Structures are given as structure tokens and as C-alpha cells.
1. Ranked on volume of the Cα convex hull per residue in Å³, for residues 13-52 alone, which label among I, II comes first with the largest value?
2. Comparing Kirkwood radius over Cα pairs in Å across structures I, II, which is largest?
3. Which structure, out of I, II, was relative contact order in percent (Cα under 8 Å, 6 or more apart) calculated from, if the result is 23?
4. Given 11.8 as the derived value for mean count of other Cβ atoms within 10 Å over residues 37-44, which of the supplied structures I, II does it correspond to?
5. Compute mean count of other Cβ atoms within 10 Å over residues 69-76 for each of I, II and report the one that scores greatest.
6. As an exercise: helix-only ellipticity at 222 nm (-39500 (n - 2.57) for each DSSP H run of 4 or more, over all residues; to 500), calculated from one structure in I, II, equals -6000. Which structure is it?
7. Thinking of I, II, which structure, once distance in nm of label points 7 Å out along Cα→Cβ at positions 45 and 93 is computed, gives back 3.0?
8. Determine which structure produced the value 1.3 for distance in nm of label points 7 Å out along Cα→Cβ at positions 5 and 21, calculated from the coordinates; the candidates are I, II.
Structure I
Amino acid sequence: MNNIYYNPELSGLEVLATLDEPALSYEFNTLLVVQAIESRAIYFACSSGCSCPTPFEEYYFTTGGMIHNLTEVSRETYASFEKTIREFPCSNSEKNDTLRNVRIQLQLEKAPVTRNVSGLTSLDFF
């Protein structure tokens with residue numbers, strides 16, 4: 001079975017964010033946020049352990065998302081997801097960036113408008 005962390009594209013996923021607990025020695029504590037390529041649904045999972053197991057070896061996702069054991073993030077479950085992110089042991093900037101990116105994907109927040117050197121916004125090209 002494909003590992004969603006090392007080869008997400010083989011499972012039909014793309015990575016939106018990876019949070020790692022810093023300063024661990026011979027162990028890992030990682031939170032992974034992914035988006036299904038076909039459905040655009042967002043999911044997350046946490047994996048931790050010593051150096052023996054492979055991160056996220058306990059998780060699976062089949063292309064199309066019919067069979068998986070990831071936790072879905074939606075408008076209805078966002079508050080619970082946010083609590084999980086806020087409690088994860090990493091920097092506040094990493095947490096804020098992850099939450100902002102997921103809010104944008106869920107259309108709870110608009111994407112920032114960027115301006116190029118000529119003053120045109122990213123929206124002026126469409």
C-alpha cells in the first residue's frame with residue numbers, strides 16, 4: 001500500500017501542510033494535512049513514534065477516497081481541526097499558516113491578492 005506521507009500522489013493526494021514537533025531525537029511527531037486531487041476534500045492525520053516505524057504507515061487512502069482512515073476537514077469540522085492544530089507542538093507561525101491555507105481551501109477566507117511591480121493584481125490577469 002502507498003504511504004500517504006512519502007508518496008501522496010500515488011494515493012491521489014497532495015500535501016497542503018506538514019507540521020513537525022521540533023527538537024526530537026530518534027523519534028517523530030508529525031501532523032499532515034492533505035487534499036484529495038479528485039474531490040478537493042481536505043483530510044489530516046497525526047503520526048508519531050520512535051525511529052523504527054515509518055511515519056504514517058498506519059494510514060491509507062485509495063484514489064477516489066472511497067476507502068481511507070484519515071480525518072476529514074470541512075466547514076462543519078473546522079473548529080475541531082483548529083483545536084488540534086493549536087494544540088500541536090510547533091511554532092505559532094506554522095500553525096497560523098496551516099490554518100490560513102485550509103480556510104482558503106474551504107473558502108472560509110479569501111486568498112490574498114498579490115500585486116506585481118506594475119501594480120496589477122493577480123486578479124487582473126483573468
Structure II
Amino acid sequence: MAISPALFALRRKVIENLYEARRLTNDRVPYIKVRIVETEPNVAGQAFLAKNEIHISNRMENWSDLKIKHIVFHELAHQYLGAEHSKKKDLMNPTYQPQLTSEKIEKDFRSLASKKLGNVI
């Protein structure tokens with residue numbers, strides 16, 4: 001089955017965010033499989049620990065780059081950092097937080113990574 005140009009672009013954005021997360025942790029976040037899939041209407045992404053993969057909703061193809069970054073970093077925090085949903089950290093809030101900036105997403109992710117992986121630049 002051929003992938004549409006819009007879904008290919010979404011997959012590319014997701015992968016770019018995965019590489020960014022690796023850079024933020026000095027390559028301590030491992031490589032992971034990415035699947036663009038149909039999900040329940042209220043689900044933007046899911047982490048599958050046993051499969052070493054994350055699923056991102058195909059409905060995200062028209063979302064902003066910032067919203068995609070938020071979802072990808074949120075799922076990575078579940079997948080590799082063992083982070084749970086929390087309203088104390090905007091990144092781990094179970095609902096999308098439109099006030100988050102790219103810098104705040106990265107700051108929250110680095111903070112979670114430092115707790116799990118030790119010092120992260």
C-alpha cells in the first residue's frame with residue numbers, strides 16, 4: 001500500500017523529532033520504530049514498550065510542527081524514560097497543552113531524561 005505524500009511528510013516530521021530527542025540526550029535515547037496508524041479519535045500517540053515502537057495518529061498530518069513535537073516527545077518520555085501522565089509537567093499532561101513552546105518541551109524532556117539517565121546536557 002502506497003503512503004500518501006501528507007502521511008510521508010508526517011512520518012518525516014516524527015522521525016526528525018526522534019533525532020532531536022536523541023541529540024538532547026547525547027544519543028542516549030535508543031532508536032525506535034515509528035508507525036503512523038489509525039487510532040481512536042481521542043488518541044494522538046501511543047508508546048509500546050515491549051515492541052520498541054511508538055504509534056502516531058494519521059490524523060496528525062495537518063497538525064502544526066509544534067503539536068507534533070509535543071506528541072512525539074510525550075510518547076518518548078513514556079517509552080524510554082518511564083514517565084507517567086502528570087499535570088505537574090506540561091509535557092506529560094494527558095491532554096495537549098497549547099501553551100507549550102519548543103523550548104519548554106525540550107526543557108521538560110531533558111529534566112525527565114536527567115532523572116532516568118543521569119546528567120543530560
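All of the numbers you see were taken from the coordinates with simple rules; none came from a lab. Since the model is a prediction, treat every value here as computed from it, not as a measurement. Cβ atoms are built from the backbone, for glycine too; each structure is taken alone.
1. Details: I: 58; II: 86.
Going through I, II one by one, volume of the Cα convex hull per residue in Å³, for residues 13-52 alone peaks for structure II.
2. Numbers: I: 15.9; II: 14.4.
Across I, II, Kirkwood radius over Cα pairs in Å peaks for I.
3. Details: I: 20; II: 23.
Going label by label, the one that fits is II.
4. On the way: I: 16.1; II: 11.8.
Going through each structure in turn, the value belongs to II.
5. On the way: I: 14.4; II: 24.9.
When mean count of other Cβ atoms within 10 Å over residues 69-76 is calculated for I, II, structure II comes out on top.
6. Numbers: I: -6000; II: -15000.
Source structure: I.
7. Details: I: 3.0; II: 1.6.
Checking each candidate, the match is I.
8. On the way: I: 1.3; II: 2.9.
Of the structures listed, the value fits I.
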